[in-house]
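These are the structures, in structure tokens.
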Structure I
Amino acid sequence: MASSKRSHWVFESNQSGSHAEGVALLAARYHGAEEGRGSGPAGTSYALSVYDDDDGLLPWDRIESEIQTFRDHAEANPTTGFRILPGGQPRPDDIHARFAELFRNAPANCELPGRWLDILGHLKSVRVILLDANVLVRPTDERTRALDQFFAANEALWETEFVEIVSFGPAMTLVANDKYARARGYRHRILDVDTIRYGDDAEEVRELLSVAYATKFVCINDPDGTSTSQQIGAIRIAASAGLEIDAVLVEE
């Protein structure tokens, strides 16, 4: 398991420091991010000013300077871990690649999103979130067969040393994913979250950190089911993080 307890959160902010939603709001609630401060360290967080106040990206020379300032800060604090979290706005692959490149030589105490590590060629694994995307899906033989078909079709294309299943959500999903991973010889990761610290937002934090860690996102769908708002939110976060999103259909 990986822990979020010791790492400072590095999150994308608008230049005026309006931390009203998403990662920025969680950073303000639990990691000391300061309203009105769109750049620099505060508490156990670090705001990267990459957006203007209309949620558009700032000019690249500004972004590059901002990231270099953060890298200097991380180098000056080698005993502190820094977890770089994905932004809250969807962006095309070439923009994800450009951000990843700016962090290519980040200090060793910086943990980059899995998608960026994948872009930079720093991973030996494929990290796959398996999410039951609507309420009628159950951990049945049909679910197993559908996943077997998905992995059989993709593993050879991935050319990876190993596959890691990443889980969050209800206990039923965690158990089903663990059973599947063990049976297929895959690794299984459930990220540790301090439930006392994060309280009612603990599951949202786990979801965010799981998406930050993963490289791919697979929705397991029952064609007759209805997705919940939480599951729709997870897909939105995954899309913003640049994860490749696939669907696996399970007919009961």
Structure II
Amino acid sequence: MKIYISTDLEGATGVFKFRQTREKETPEFKDAIRLLMGDIAAVADGLRAAGADEIYAMDGHNGGNNFIPDCMAAGVQYITGWPRGGGFAGLDRQCSGVILLGYHAMKGTPDGVLNHTQSSTNETKYIYDNIERGEIYQSAVVAGAFNVPVMLVTGDEATCREARATLGDDLTTVAVKKGLGRESAILLAPEDARRLLREGARQAVAALALRKPYNIKLPIHCKISSIDPRDPTNATPRVIEREIEISDPLKITG
């Protein structure tokens, strides 16, 4: 059984400040990616216990380079660095399921810790056929292009709620924190969170036969808006908008 884990950082155990996710040379960032590595290892433990024999973990946060070699779990193959031939490098139709680990809620979610869609600094919004969507939707569409279902989503409670609303109430989710605001949360201790992650991974494998790939009807109309990055501190920043038609699911983010 081949399982593909797509990782982000904002939804990892113990992460609740943008300083932990944006500035790669800070001690806070280095602590955050170490916490992420622990989450990956916990999920991998659960997957192996449930019978997975081939596990890939893809570094999906901010251009990659977020994995720590001496924290890598044995038996997991880690995909990182850039360029790498696509956002979900290594994903193929031989995969049985995709896990979205350490994900976050879409921009504007009131109780979503570090909520954003693609860019938190530019406050980007993606509206597909008049419905605002986030990165869970985008990742599920990419997985669906390979006919692979999303089997597990982890992050805060708002992330899990968004995932079930998008992919079905029967989706296995694991919440490792509860958002109080964009940069505030009730956190679980890493030991407690990882126990939940291991069990969630086992449950996701047990339910995998019931999961279906998330396929959308194309083409789809997409409206993208963001703050002009040339003037991010302006009291009334200029908003840039563009509209595109998307026919290739692998280009769901434009």
Structure III
Amino acid sequence: MANGSLKAIILAAGKGTRMKHLTAEIPKPMLLVAGRPVLEHIVRGLAGAGIREFCIITGYKAETVESHFGDGSQFGVEISYVRQMVQDGTGKAPELAKKFVGASNFFLTYGDILVEPGNYRRMLTAFATSRAAALITVRQGEDVSKGAAVMFDDHFMMTNLIEKPAPGTVASPWYNAGLYIFAPVLFAYTARLQKSPRGEYELPDAMRAMITDGHQIKGQELQGYWIDVRDPQTLAAAQRLVIP
């Protein structure tokens, strides 16, 4: 599969309330790490893996993102935008880019997760050779009770995903790292989502439904650094790890 046949959706609509005053004027994905916005590191990393078509989902301070990236030509890519007016969960946000995706497979990532850029190409290779309907990235050594624990079979195909399990209740060491590749079949499942007890449409619910129907979701362990830029502390850590 040629890399150019994949597109990328980046979710960058949130404010980032845990950043406190740092996001009073700019959205979290535009905070600087090593002299560049977090979101620019992501766009450049995906472009380096051969991705050329992007759709960025904007919301809070959308103009800040849109004016910085423009049509993407300065980065050698094409960028379009869709504004998310209602923050109703990770399950519905990708649907805003359904028309953009069309019949293509696509990356789905958040605008505040930084990874060692080589991971993007490794994800493409793993997905292309897996014949799976999706790929989910994972990490070891993270506290799964603060995110999500992912379970796999002997072929590293996902069997379940549990959001914020109570400490000590899940044996899996695999933490959902928040970067994915999907075939467009995902949209058949996001369309059917019901709100979770948290009052949101959850992407993991769609993924579990895919597995129930026999679709395979391949696991991929990330290498190098992985930083969820969630608060001032992780932002500071990113400054020490990320090379511009």
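Just so it is clear, none of the values below were taken in a lab; they were calculated from the coordinates. Model, not experiment: these values are computed from the prediction. Cβ atoms are built from the backbone, for glycine too; each structure is taken alone.
Below, the figures for the structure above:
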| quantity | calculated |
| --- | --- |
| Per distance in nm of label points 7 Å out along Cα→Cβ at positions 81 and 161, the highest-valued of structures I, II, III | II |
| Distance in nm of label points 7 Å out along Cα→Cβ at positions 129 and 177 derived as 0.9 - corresponding label from I, II, III | I |
| At a computed 51, 34, 30 (Cα extents along the principal axes in Å, for residues 41-168 alone), which of I, II, III | I |
